[in-house]
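Have a look at these structures, which come just after this line.
Where a number appears in this text, it was derived from the coordinates with a stated rule and is not lab data. Predicted model only: the values in this text are computed from it and were never measured. Cβ atoms are built from the backbone, for glycine too; each structure is taken alone.
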Structure I
Amino acid sequence: MADADLVFVGGHVLADEAGEAGAPPASALAVKDGTILAVGGDDEVRELVGARTEVVKLRGRLLIPGFQDAHVHAVMGGVEMGQCDLTGTVDRDEYLRRIRVYAEQHPDAEWIVGGGWSMESFENGIPDRHLLDRVVPDRPVYLLNRDHHAAWVNSRALELAGITSATPDPASGRIDRDSDGNPVGALQEGAMDLVTVPEMTQEEMYEGLLRAQTLLHGLGITAWQDAMLAASNGYADVSDAYEKAARADALTATVVGALWWDRDRGLEQVPDLLANRERLTFGKLRCDSVKLMLDGIAENFTAAMTEPYRDSCGCATANRGLSFIDPEALPGYVIELDRLGFQTHFHALGDQAVRNALNAIEAARAKNGPSDTRPHLAHLQVVHADDVPRFAQLQATANLQPLWAAHEPQMDELTIPFLDPSLVDRQYPFGDLHRSGARLAGGSDWPVSSPDPLQGIHVAVNRVLPGQQRDRFLPEQALDLRTALTAYTAGSAYVNRLDTTGRLRPGFQADLVVLDRDLFAAPAEEIGDAAVALTYVAGSRVYG
């Protein structure tokens, strides 16, 4: 056998055979021409070391397949890193300090744009325009919250948009108002579109993509699915940045783009999707997935639920959330997309949205027969017990964002008190999904939350945020470490249809990550303390 280009020895290699009865643990791995050549013990793999072989001593650390993010907004995350960044704190005074400093450092900026604020920082989750007016009175300010489902604006932005007490709420959103009906400065969902913010330039989006790629490689991510390309409905279209990067050979990661389903149109948009699939499939970019955003989020009562939301007194309201795509028309859309070989990628947060997505997948299976389009449902905050077994039955992947499955103010103060009691314990039912045989994938939804897979895995296993001493959130829904790791590797590779990645097997692409420790040799409570030491794509080091 030819000498290896790269060999890892002396560690814990997370090989497929690990855990099988009688299988010896793997401690070494060899790479040749970007492909895994061998996996096994140190002695047998050392036989592949030649004069030019690079040898990496693991020193007891864990070697795993490269992480893949099955639901991320990489360009937007990279762009926001260069804007007015409010992430990493929930302190309202700190928000205002950062906004003031950013405005002072950008005196020529016509708009102050950015985001990352948390709903828990404000009473009832609703920020006030007057706070922004104190620090930026003369220029419009537009700041997305960390979920990207609401915007905080100042009086100048409202004035430029012509939003007054007489402005009606759009069908897909809400203008938050005071007792006199005046807008307070928070715009929910479709109401965000009432403010016309200057569009990002193509150069800003391209630079954001490259900035994001560097960050994601540093977190061990070797491939991802961007959940919004060729967007409309008020969202920025980042597809040109990806096309430019792919054609310039600037993508070191493999990227699957989910083409946006325009919720104001029907099947007449299918020719556009087909054209974009062809245009945006080049090099390391492939765009054969379609993103269908079915509902909103629970915190602003726009996630579609089977039971109505409660008010602040605990009484049932008439509101069951929003369905952005007509549930009656949805099956017809999915049948056609499936027939054309598109994967369907659903934003489904409330249990009614989850059910609508599964019903549409079931209709496509019945009409078209079995297919390998690999539909997946992202977010899954609430899943009705009746729908849990349907994931395995329909071969629909559960795309998890585990970092949200924990007690924190946005959950405890802005969600649980307003959900129907029957739904509270149905949140993020990862354990039930796994036990039912559902395939799991892992994602972050960055920049909505941290893109660090190790942070998400920590919560998936512990059901508490790293560093927090709090009660575990529905601990019966926790996953074991190997299952959580598999979701972020083989599970996401399946969703991304990258079938020779996600596992440490001879013949598979050498997308590899070395962690700074062996997670299996440390307490589960320390998973979130781990970090990535080295990242390789096809055997080439991209981080470390």
Structure II
Amino acid sequence: MSKADLVFTRGPVHTGDPARTRASSLAVTGERITAVGHDEVRELIGPATEVVDLSGKLLIPGFQDAHIHAVFGGVELAECDLTGTVGVDDYLNRIRTFADAHPDRTWITGSGWSMESFEGGLPTRQLLDSVVPDRPVYLVNRDHHGAWANTRALELAGLTKDTPDPSDGRIEREPDGTPGGVLQEGATKLVARLLPATTTADRLAGLLRAQSMLHSLGITGWQDAILGVFNGQPDPSDAYLAAAREGTLTARVNGALWWDRERGGEQIPELIERRKQLNHGRFRAGSVKIMQDGIAENFTAAMTSPYLDACGCTTANSGLSFVDPVALRSYVTELDALDFQVHFHALGDRAVREALDAIEAARAANGLRDNRHHLAHLQVVHPEDLPRFARLGAIANIQPLWAAHEPQMDELTIPFLGPERTAWQYPFGSLLRAGATLAAGSDWPVSSPDPLAGLHVAVNRMEPEATDGRVFLPEQRLDLTTALAAYTAGTAHVNGLDDAGSLQPGNLADLVVLDRDIFTAPPEEIAEARVLQTYVGGALVHSA
């Protein structure tokens, strides 16, 4: 009998295999799992076998992220970082400190500020002027659907009270119409187009920086949700291809090619050619990303009925559908026939319905094809549309961290949705009960990429640091087994990795060792667990 290269003993081992959910030993030969069981697996230990004594630590399938922007996030790690705080004084101190530390930078750029920190979610240009008056400043907010600019940046972009709003965005204004410093959605491009260009080397460094961090969180693969130029952000495709060719891409990555919403079906031949080009080693680009709407906090998420105002009265605004919903059906039908997967950004209930209508049109025209289309975010889902996911084979791509009470939800979302739509938010439990397949991701750098934090919220519907005990829509909680499956087998399914996501003989040895058994610990302690080791294809890529 051939001996294994790597054997884990004295489990527990959570397999993700319904036929055998628990084991205590697992063997790996080459890139694949060769045995899962108990004491009998020890027979595969030979003189050259590496033995990992789990001693009660938990072995699980590697986490995968179904919606992430790894290169963007990695590049931002080297810029002015405003995450981890919501204090305005903290923001200003960090911006001033960063600017002082980088006197040669012509632009001060960064990200991570939160709308909850400012009245109405809107910081002013004057605040930035108070710390950096002489150089342009451009800071993307936490959700990456808006940006904060100082007066110098707005002047360089030529923005005045007479500048019209673009069709896919909004310039927030002072009472006399002067741009106030915040740009929403497509309006960000008006300033972002002036930012100093990053190089392929910058993007490759960002990718490797991100990959190291993601491996430290137990993430072995992901779907990058934008390969293309988006709101002034450069195309990260070259970084992935360079890393794949030089062998430094250790994660398994499927990229989603950006659908230019200012164009139509004439771009499809270009997508076909890019799919051919972006295919090397562990990297491929078999998906197309269509952003159908915006976000609820700035009232650009597409809703079936209008938003409310601060007084609770109905407005005339129901959000934006970035792609004409009738044309969307023809685009998705053509992409489906070409065996592209479609990755929708669908946050409001109208955008969700429009995406499902497009998938339904593709099914009617092309029959059932195994393209595994998925809808990401799903903040508001109309109850009538819940059963359509299973009927159409549409995968629910959830970002669990957002499904909790926090200021952006309680102050900037719930009052403007009203009670009925508030109860339709992040309906993970309802989707599961309706038969939908769940995959999970983070949308990093919009929010933390830590899957353990995401699991915690999926199970508890509370943030890990919450102290008030308020559970957000408790009927939508998932059990831990289901939530973990969404972060492993569910995303592997989305990414076409049918030989990953569960620990079974023959599957890829993408593995994570946690410092404790999260299945026996109290649910409120899930986020306290830590990743000790991460393996991709049996190779150690992170050790704490």
Value 5.7, calculated as distance in nm of label points 7 Å out along Cα→Cβ at positions 135 and 391, assigned to which of I, II: II
Highest-scoring structure on mean count of other Cβ atoms within 10 Å over residues 151-158 (candidates I, II) is I
Quick one: distance in nm of label points 7 Å out along Cα→Cβ at positions 103 and 255 came out at 3.4 when computed from one of I, II, so which one is it? I
Using mean count of other Cβ atoms within 10 Å over residues 223-230 for the comparison, can you identify which of I, II gives the largest number? I
Ranked on percent of Cα pairs over 26 Å apart, for residues 55-182 alone, which label among I, II comes first with the largest value? I
